[in-house]
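Colleague: Listed next: structures, encoded as structure tokens.
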Structure 1
Amino acid sequence: MSMLVLGASGQIGAYTVQDLIEFCGEKDVVASSRRLSNVKKAMDDLKLGKKVKLMELDATDSGKVLETIKKEKVESVVNCAWYQTNLGVMDACLKGGATYTDLGGFFDTCLKQLDLHKKWKDAGINATIGLGSTPGMTNVAGAAGAKRLDKLDTIDIVCAWGNTLPVKEAGWPGYSIRTVLDEFTQESVQWINGKYEKQKILGGETDVVMPDPIGKVRAYYIKHSEPATMGKYLNAKKCTFRIGFPSNDMATFMTLRALGFADDKPIAQYGVSPLDYLTAMYQKGVSDARGSPSKEKFEYDMFRIDCAGVKDGMPKTVTYFIVTWNDPERGVSSARDTSVPPSIVAHWQHKKKIKESGVFPAEATVDPETFFIELGKRKILVDEQTTSTVKYY
């Protein structure tokens, strides 16, 4: 019985396939993409061309996805395509009897996915959604913090990245450029005082200290899936999500937004939308970079998750720092922190280690300590720090 990875030619999907083969030991993996030539190049770049089955498959065509699930006897699906495909792929998985995981639903889609819980529960199938780096690792860290406290009050999450190159050239993020443009053009929704509250675009500006070599960053509220689920599932009054963009990248994204590259309507004289053109150029850049990996460590991704509450009647904060970098030995970029979590969870689904039927966010089904150990094997390092208050009166 096989596993199917959708979007396997992308920056994340290709490394997800690599992790399933090299770390999880999966033997029967179907790597698919909208264009066969793209997924073939991605797998050849990673020296996996002879270890997986290649397939041309458009994740937006749920009928073809279902047909593939049945024909290939797929037990588990990892959706690394754009989040707009999540609902259609889930429908195919439900009809085909395959478990499901993805990289996140960007808040609104995430809530629609959770609304499918009863159908999946009745069918006896597990879907654990939102398993990239963030959402994903951040959700599991929040669950870990909740276990350390008698009462959890707030969860504040910050994501940041940067590099140690002498000249800080603008780069691309370790996730879809389409999602970045959505983040820069849509109001965020945060979980505050036990309810959803809309925030202005790039609101909630604050300085946050991250580990070296990133250090202090200016972070902003961004629309994300964590506030959609973590407050409710972990019984917290507040859950916020911010990103601290490197200054050069921030300027680049602001310029792209100002030039209209978030527009998905085709320009008449060219027959292509600015967003589709930008996506194509982004994917070309990712593909070219994968074929010539760096020989030194320079690119860092970092996450900070502060879980504040009460333990034994006293205030206590449990903070998780998650740090990773490009791996020169394996020729893998820092984007592997987004590709590894869905691989681990899909493997656990496949091996029946996660089998509770229904649709769940990561904080509800993934065991934190076991998950963190698996991350550590891939050089994705999780540190837990606690700050406690003791009163002598």
Structure 2
Amino acid sequence: MSHVCVVGTRGVPNFVGGVETICQKLYPLILKESPSYKVTLITRLPFEQQKSYQYKKVDIKVIKALKISGFETFFHTFVALCYARIFIHPKIMHLHGIGPGFFSLFSRLLGFKTVVTHHSPDYKRPKWKWYAKLILKLGELCTVLFASRIICVSASVKEELDARFPFLLQKRLVIRNAGSLNHVPAGIEQDTLLKELGLEPKQYILAVGRLDATKGFDNLIEAYLAMHPTKLKLVIVGDNYIANDYVKKITQFSSENIIFAGAHTGANLATIYQNAALLVNPSYMEGYCLVVAEALSANTPIVASDIPAHREFKLNEESYVKKGDVPALTAKLNAEDYSIYRSKSAEFLQSNNTWEANAHEHLNLFNSML
């Protein structure tokens, strides 16, 4: 049996975050397609107080991390690798992110074939202190030098990586994330959820993501407040594990019309997407934008910042707005008919970009390494 160990996620299931969503979707499908594999996730946070459990045949082992800002993932990865060597003995180590990628050489020395998924150049995020940014930059360099293979979650991530490190290119490949939602039928459950949130179908503008400065939610709130008089509400779905200054800055605008709905997953999240009049993603940076992918799979009109990761979805030109340009975003929100922001050709492309296809590509990579 081929054993894969995974490090770099806070936990599964139903934890907030892109890596967390990917791990929850990807590995059960790998096991479904190829029962000859075994997958163990070493996570940082327990699920319902459980420290060892299974999720859809994926083994989960929780090893708590030291809560030191900027170093949590760093220390956890080192401990997880040691634990894997002593107790799990996998053939492949799959590290998610350039933070864990710092230990690519250590992982190889422990005897693991090492795959690193490069989700985004995280050191560009303003939340990190200088020393955390340095570790992340070193993590990216170590990933490039020592990982057996590097998965880039989008073409834009790979192009940027290739431009900075124009060597060892043969180790890199693109496996685009999926992000398709599992649709739920209209019914009483949807009505109940919307009522709990104080919403009506097609009467709200939606934003989804972690409450982080790079997401541009402060720009969206400013643009919303500058709109012509409107009956539409603004709903921001997401959370942050730390109530930092940015979270406090934007949540002070919470009101009857600006709703911070917290984190939602699964059928609830699908319901919120499907009933939105418009999805806005004003992000300053993305590796691969799960939010846009999810909105496309829900056939929701989209306005998104004009950044490379968003361009890959091939939205209608009307959907793009210059990042940080609040007046331009306000003009987009003031459109009389949001259907101009629906991109049917992009929805078709996304319909083929399923988690099943993503799992198949990962399996092909793992098989080639073994």
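Colleague: Of structures 1, 2, which gives 2.9 when distance in nm of label points 7 Å out along Cα→Cβ at positions 109 and 133 is computed from the coordinates? Intermediate results must be reported in sequence, preceding the final value.
Modeller: Values: 1: 1.9; 2: 2.9.
Going through each structure in turn, the value belongs to 2.
Colleague: For relative contact order in percent (Cα under 8 Å, 6 or more apart), the calculated result is 15, so let me know which of 1, 2 that is.
Modeller: Details: 1: 21; 2: 15.
Source structure: 2.
Colleague: Also: Mean projected area of the Cα convex hull in nm², for residues 61-252 alone was computed and gave 12.6; which structure, 1, 2, did it come from?
Modeller: Values: 1: 12.6; 2: 14.6.
Answer by label: 1.
Read the figures in this text as sums done on the coordinates, not as results from a lab. Predicted model, so just to flag it, every value in this text is computed and none were measured. Cβ atoms are built from the backbone, for glycine too; each structure is taken alone.
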